[in-house]
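Engineer: Listed below are the structures to be examined.
Nothing in this text is a laboratory measurement; each read-out follows from the coordinates by a stated rule. Fair warning: this is a prediction, and the values are worked out from it, not measured in the lab. Cβ atoms are built from the backbone, for glycine too; each structure is taken alone.
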Structure P
Amino acid sequence: MQMIDDILKELAETKPDYLSEISETRQILRKIEEEFHLMETHIPRDRWLAIGAHVLAFVRRMTNGERLPVIEAELFAEIHPDMVTLSQKILAEEKSAWQADDTEAFLLAVHFEAIRAMQMGPS
């Protein structure tokens, strides 16, 4: 939990216009922390910072009703299905009115896949 607070503090210092989205970002980061704890997977600080920046931008987009361009479905084949499912689960649990789309789920899953790959080591 301290890591999340430290990351959010750092993000707030670099993105002062995003302060109103920090609370929602914290909730999503805590869900991510819980899920990775259940998987007994450590998230390094640099990955937390990348995820935190991404989630903060996600919250901002949802708050402002913005959408990212649709990504090609083939890109999902590059990500482990468990990481895509986890990403969809976390984003779906947030505010249902936000309707996180496949692009948002994919981008978060990329972060999760990077952590999974680090845990697996070189193949």
Structure Q
Amino acid sequence: MQTARHVSRGFAVVLAAVLSSQVPLAHGEIVDTDALAAPSQVEVDRAKVQAFMDRANVKERLQAMGVSGLVAGDRVASLSEAEVHALAERIDTMPAGGALSTQDWILIGLVALLVLVLL
């Protein structure tokens, strides 16, 4: 009987030591209100791409390619963060005067093709 008590106490001590070493540590810090209120880069990029897709000339071009504006908007909403970021960067580098280069037409075609494939 005495041996059983020693074994169970030893087991309890080892179990307590193991469980106490497995406790995860919590880390907390003060978060600035401005940091919480500021939109993330992904939200800014997604808004920029959505605003680009809402432009009348883009909608006309997509309509000419056989893609409705609603479907295109839904497909843009389903793009990954990396794809949205790449499109937002590309929108920033496009010329403002509407003179599209060959690369711009290829990009527009690829976006339209992506929308058609995802249908």
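Engineer: Where is mean count of other Cβ atoms within 10 Å over residues 57-64 largest, in which of P, Q?
Structural biologist: Looking at the calculated values, the largest one is P.
Engineer: For which of P, Q does P(r) over Cα pairs in 5 Å bins from 0, in percent, calculated from the coordinates, equal 2, 11, 22, 24, 21, 14, 5, 1, 0? Mind showing how you got there, number by number?
Structural biologist: On the way: P: 2, 11, 22, 24, 21, 14, 5, 1, 0; Q: 2, 9, 14, 15, 11, 6, 4, 4, 4, 5, 4, 4, 4, 4, 3, 3, 2, 1, 0.
Only one of P, Q returns 2, 11, 22, 24, 21, 14, 5, 1, 0 for P(r) over Cα pairs in 5 Å bins from 0, in percent, namely P.
Engineer: Any idea which of P, Q comes out highest on distance in nm of label points 7 Å out along Cα→Cβ at positions 9 and 33?
Structural biologist: Working: P: 1.3; Q: 5.8.
When distance in nm of label points 7 Å out along Cα→Cβ at positions 9 and 33 is calculated for P, Q, structure Q comes out on top.
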